[in-house]
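We did not get these values from a lab; they are worked out from the coordinates using the rules stated. If you're wondering where the values come from, they're calculated on a predicted model, not measured in any experiment. Cβ atoms are built from the backbone, for glycine too; each structure is taken alone.
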Structure I
């Protein structure tokens, strides 16, 4: 029996992302993206034969950087639609050629799903056409009126909070998704609701309280604390890497430095957004784990990275640290430039890099200096940056660091 996992990662997640930041599924948790953590539980589960991810059409580059090392079970991603329902249907269509017996549909924003939950959903499908992870409602439920005042108390008996994964017999769920589209039934909030509409039985299995969904920025912060609190990393050695990068000025109106766009009389020229600070820091992290440099992972001859945001490169480097079983202790970036001034933007730079790396802002430092009018930076021809990174690693670190997904 073949069992495919369909990971839905096409949402924008505005409640968990500040303006200009990537969607919540690409946020970093302990050196890995939310998406990568969710994927890992399915790719390494012995009962899952294939994993299909559905992403937003604008997220191809972010996806490649976020997933870390590719896995044999992982199929090429497909693009989602305007709604979650559209995205799931696209994913099911992509799996049709494989025709799996069962499919488990899971939200990428649930990175803490456990193998036993996956086991229970699969087991329940032996007797029913559908089964979902869920937890019994334990809170008292209040019904509000239009004025925001309580107008009643809802009986919570037999009420459950739905989670994912939600598992179904593949041919059944695909057929019912197609029927819902044909009949313009588009208001389903999950796949179980669609199956209920179609008249199919859906079983409930225990999803556990750990299988939370990341919805807000507070959820991301709580998830990071959960990971830090459960850290049992057998660190025996600390490694340090350094990086250096230079970009020349070109006609423009702003520069990107350490993940922050700063108004300026010129821009920095490069194949990507030419963020010299993030490039230097990416090299420092890669150097600490012996994984080459930024050009090895993101060659300037590859048009996929044309005009790419440099946080993609830094996030990939952080994912390699997590893959090796390590963690980032601290990072330090020094900007060498006559202008623009860094001081007014220092706090924003530290916060942005901390978010990209999934570490506390107190572990990030940004400094700036001039070269007293000497050299190319003194002549205001460009900007240089130096960086260092300290990485805690177990001594069993593999010397063959994984490469970015092709």
Structure II
């Protein structure tokens, strides 16, 4: 059996590798997850919405639908893009429903990347995106980030040095893995720079609504004057990841191409979950639900920061998230977080080494920490344990 060259380019996720190292350890405190807390799914409201939908048009939910998506849901997302994301001219022609944002990443690779084209990412970046682009023969170039977001001087340098740059993938809101959010000034300067180049900006925004500190900032797509931004939105982090509901918002030309590619990929996203989500959003106060998520995650993030300050060696640097699901640790340069992980797991705690979040050879002294899938008690206990592990090396 002969496989395509694309299969040889796929690499195992660093997250999956950690999961293999903790399999069978049911008592471990894991900061390795990248998932929302299932206890925050609005289960009772979803049950009522499902029952209402079944009573009114349940048969339709089990039938084929349109590749573009369930029309009532499209209209709700258009309203959301206008009112919450500031895309004032958004219409149904700009939207296509996806089976999760990950499908959007794969379709973007299929749509834009030819063999040898360059994809520019933040350094570090979401490893699921890096792995989604690899099979298409993409070369990668990384752009450094600081506390305010992507470094504009480095961005300009990378764009000038890579004339085959085709796609620029960014997560301006509470990035995975660092948890950083770009400032308004950085967003404006970014759009000024990229507007000079023939490059597609893929703006991934799965965490934007989980802001628990300071005021929301404009998305890149709302600052876009050249229809250059392809925006990915998702309900996975604020409603349920198992429903697999996301969407692309882009120029009508791009949205139509996404629809055409999606038809070859899966024909359509499930009508059932699209309809349940639509009924839920019409029957219940989704904004109140999101506010509850924000408040819960804020308590956990603040507690993690407090415990890190109290129990980690002072040489360890860390981000202070204003939202999202992650914070980022930077150990002294001579340390390898992957090697330390074995000791941490032995002590009862897991995390994700940061090296796998870089398109090229990663920085070995970094760590991604998740605070959404652990209780406050686990945070208190786990950070103390991890602090003791780090003190053996620092």
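Ranked by percent of Cα pairs over 23 Å apart, for residues 87-254 alone, structures I, II are topped by I, which has the highest value.
Structures I, II were shown, and relative contact order in percent (Cα under 8 Å, 6 or more apart) at 24 was computed from II. From I, II, which structure was helix-only ellipticity at 222 nm (-39500 (n - 2.57) for each DSSP H run of 4 or more, over all residues; to 500) = -8500 calculated on? This figure was derived from I. Give the label, chosen from I, II, of the structure having the highest value of FRET efficiency 1/(1 + (r/R0)^6) of positions 95 and 279 (r between Cβ atoms, R0 = 35 Å, to 0.05). By FRET efficiency 1/(1 + (r/R0)^6) of positions 95 and 279 (r between Cβ atoms, R0 = 35 Å, to 0.05), the leading structure of I, II is II.
If FRET efficiency 1/(1 + (r/R0)^6) of positions 7 and 191 (r between Cβ atoms, R0 = 25 Å, to 0.05) is calculated from each of I, II, which structure is the one that comes out at 0.10? This figure was derived from II.
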